[in-house]
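Structures incoming, each one as structure tokens.
Just so you know, all these numbers are worked out from the coordinates, no wet-lab data involved. What you are looking at is a predicted structure, and each value in this text was computed from that prediction instead of being measured.
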Structure P
Amino acid sequence: MRILKVNQMTGDHSALCTDISRGGIGFESSVRLELGSAIEYTFAFVGDLPFRHNARVLYRIGNHYGAYSLDGDESAWDEARTDAENSKADLRKQKR
């Protein structure tokens, strides 16, 4: 995936998608993003054309981020928040 904008500032940062759903995305990036940052990114499944999507950074653990979709309806926030809590718990278990 590529991060094209952070808080409306144009950029071109590479990132590795670790999880994606309708509610949001998990990714790793060497670029430090602040919680609450709005990002625009492109993502493509193998063999597909890339699509653009907008999300807001919900959590960060090291260089791993979780962001919820800004392109869906408001219920995506609740789904993303639950997913984020589960992902953070899983990452903490892995680091033990």
Structure Q
Amino acid sequence: MASKKQNKNDNVGVWNKQHGGSHYQKYVIQPSKFVVENKLLYPEGCAIKYIIRHQDKGKKQDLLKAIHFIEMIIERDYLDTEEKIESWVDGYKKWRAE
């Protein structure tokens, strides 16, 4: 049976590889590792990911995605209950109108 222990010189650990591109490989720490190590929530992690990669991959669209996740964080953490309900109702009305 093969040992699960990774050799110190083996550079193929989970944080040293990437599927579907190489846009994170140039960084000292991959965004996903940063998020895990700092126990961040999903929206914070996504905002970081999109900000990090915008120049190499999604350009303006990635920044717009980051803004969207930041808006989610603001709504989750900083709006009072009445503002959250109004925001949800406005979003629902917009969705129904489409």
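Annotations for the structure displayed:
- Test item: Kirkwood radius over Cα pairs in Å, for residues 46-85 alone calculated as 10.7, pick one of P, Q: Q
- Ranking P, Q by Kirkwood radius over Cα pairs in Å, the structure that comes out highest: Q
- Which of P, Q yields -7500 [helix-only ellipticity at 222 nm (-39500 (n - 2.57) for each DSSP H run of 4 or more, over all residues; to 500), calculated]: P
- Structure from which 23 was derived, relative contact order in percent (Cα under 8 Å, 6 or more apart), options P, Q: P
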